[in-house]
Structure P
């Protein structure tokens, strides 16, 4: 399954609805990188709908942050599931990434 990408209310939304792991991380990263670079919107929100976040998923998000920074974009992450937020906290990625519990909160963030 590919990433679902759309623009709404001044934000580029990238939905990730399956676990990012070794089997799909390169494909997903390439899609997300392109989406960030080509976005007409300044803010890109990666909406994690998956209930599990692997180390490949964390690396995927950190790579997206680097691409967004180079492109002058703002990257926000929604981690709807408690376990995904916990993984981001334990790995320390939440210090780098702008993490929110849901899409409306991420869209309202300044």
Structure Q
């Protein structure tokens, strides 16, 4: 027999808890209406004490819809892409005969 957990979850402290879900899952007929719905949801997230936990969760599970942690699905895709991208290394400088090194004074 399992006992219910009394441990708190980050979502217990989310300001959006109990709010109208339509605010965080915008549906609109025009781009301007969608953008206004997104801005309204992000304003709520901007005052939330658990925004970072919310965003971390959404990134971890790959949440494809809605506003989570103050981000849109497109913003989360970009964050995941950047996080998964390999680190960029500086390429070596290749000198070709006749090239003047950068910073060299012309005498």
Structure R
């Protein structure tokens, strides 16, 4: 922890404290929509979690796919987990003969 990193606020009513580490943006394959991921470091245990602007739901999926693990050891592991799921579903749909579409990306209601 560097001197600039925040420390947990020492009050019992202040919970779930986390610090924004970075925002990462990318496009997935032939879909031009920018996907953004915000990565946070949890102050209680120094693990990493994320919020994402979009989830993927291809024609092969009944529900949108999202990375379910909310605690990663480092920034790279957090970003890689989300990217791997998106790439996996994208490639499965392409192999099944579906053309990539912006309709595959569902905006997160909680990402502002």
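Using the calculated result 1.23 for Cα Rg over 2.2 N^0.38 Å, pick out the matching structure from P, Q, R.
Details: P: 0.94; Q: 1.79; R: 1.23.
The structure behind it is R.
Looking at distance in nm of label points 7 Å out along Cα→Cβ at positions 30 and 62, point out which structure of P, Q, R has the largest value.
Values: P: 2.3; Q: 3.6; R: 2.9.
Comparing P, Q, R by distance in nm of label points 7 Å out along Cα→Cβ at positions 30 and 62, the maximum is at Q.
Matching task: 3.3 is the computed value of distance in nm of label points 7 Å out along Cα→Cβ at positions 78 and 94. Pick the structure from P, Q, R.
Numbers: P: 1.8; Q: 3.3; R: 2.8.
Structure of origin is Q.
Each value in this text was obtained by applying a stated rule to the coordinates, not by laboratory testing. Not measured: the values here are computed from a predicted model. Cβ atoms are built from the backbone, for glycine too; each structure is taken alone.
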